[in-house]
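Read through the structures below before going on.
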Structure I
Amino acid sequence: MVLTRIVVARFPSYSIGVPVELIRTALRLAAVWLYFRVVPDLINLKSHNAVVREPTLLLSFFLFLSVPLLVSDASLVPPTTRVVYALTSVAVALKEEISFRALIQNLLAKRWGSFTAVLVASTLFLVHHVGVIPLSWANYGQVAIAGLFLGIVFAYTQNLWLVICLHAAYDAIWSVTTVFSPPFQYSIGIAVLTTSSLLALIGGRSAINRERARKAVL
């Protein structure tokens, strides 16, 4: 990640250029390859499939993915750029979810518990975006709550591939959508993200408690 920042910082318009995005993607995939080579045991985590099927949690997924449809407007972005960013969102999700959820959050949870692990990993996720997105309360609020949502989902489901898919889909939709022009206010998106996080918390806790009760009876 440090190498990526060093490389892209040499380009004055690195945040919007397609060639530089492709360079960043190559470095992201290199990081993912290293993760699988060095710490594969931390990446291959057992999923709680019963939790994933919880209706409240499924609703939280829907609300989470609706946010970029509501507040993003990519109509001024060239079509090629939109497609490139949508495709490279897969590499972004792979690198960031392995980094912040499978590694950092998982390791912290073993020592300090899931609550602290989610908060710390989500904070580091937010810090990681400093200098990458425009400086505004709306942008960083969106990243902070999205990171919290992904951390909650991972804490309850232990399904790395689920949070990767949610993250990739969220970024891809953000890159290409022009559903509402002009879009809704960012405050609407943050409210929906907050609601999705609360539903993920409620749904995950409910599913875990129900699963524990079922095992106790058996």
Structure II
Amino acid sequence: MEENFLFPILIGMVISYIIGSFPTSLLAGKILKGIDIRNHGSGNAGATNVLRILGWKPGLFVILIDILKGWIPTFFFIDFFQQHELNDDGILKILFGFCSVLGHSYTIFANFKGGKGVGTLLGMLIALFPIAIPLCLFIFITIVIITGYVSLGSIFASISLPVFILVLPIFEIEPPHFSLIIFSLLIPFFILFTHRSNIIRLRNGSENQFKKFMIFSKD
């Protein structure tokens, strides 16, 4: 890449990180109840914990903003580089989108302690894989209503993404660029890493469960 092309890319990555760092859940906790959401519930600064502690309306607001944080850099920032006629613009989309996800998970506004990155990653993936995302959401919703575990739903949805991407050609749907296919294979590892504490709680039976979302709940 040309040197004068690299500098605006770095600027775009920094801006994407700052956008992702916007502490939506922390602000919701401070404004609505005067609390640090990380000191309540699961201790996570994400939409699920906001839903658990503050209710469904603040939780819905937070998840929508978190999705936008990932979608905006991934979808819009690439327009600034179209004049360079890139053969695979997926690389830049990945850079900008993932910087936003990192900003959410390691926000500069809260001592680098943010959420799991699922909402912001979802926004990024909506921009990258619009065809596959509804299928992943179906997997997520199915797992949640059966088990009540949002973390488990997120893990299974992330694992299903590369599977759906790889089977697209079977249905005569044009697959995304090669770089995006490779990225989709890495997403489950990121989700497993950010959910490592949830996995431990799932194994020992102490993971928080949304029983009111379960259609087969005995309670």
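No value in this document is a laboratory result; all are computed from the given coordinates. Because the structure is predicted, anything quoted here is derived from the model rather than measured. Cβ atoms are built from the backbone, for glycine too; each structure is taken alone.
Given structures I, II, which gives the highest value for distance in nm of label points 7 Å out along Cα→Cβ at positions 17 and 201?
Across I, II, distance in nm of label points 7 Å out along Cα→Cβ at positions 17 and 201 peaks for I.
From I, II, which structure was log10 I(q)/I(0) by the Debye sum over Cα atoms at q = 0.16, 0.27 Å⁻¹, for residues 105-160 alone = -0.48, -1.00 calculated on?
Corresponding structure: I.
If relative contact order in percent (Cα under 8 Å, 6 or more apart) computes to 35, which of I, II did it come from?
So the calculation was done on I.
A value of -24500 was computed for helix-only ellipticity at 222 nm (-39500 (n - 2.57) for each DSSP H run of 4 or more, over all residues; to 500); which of I, II is the source structure?
I
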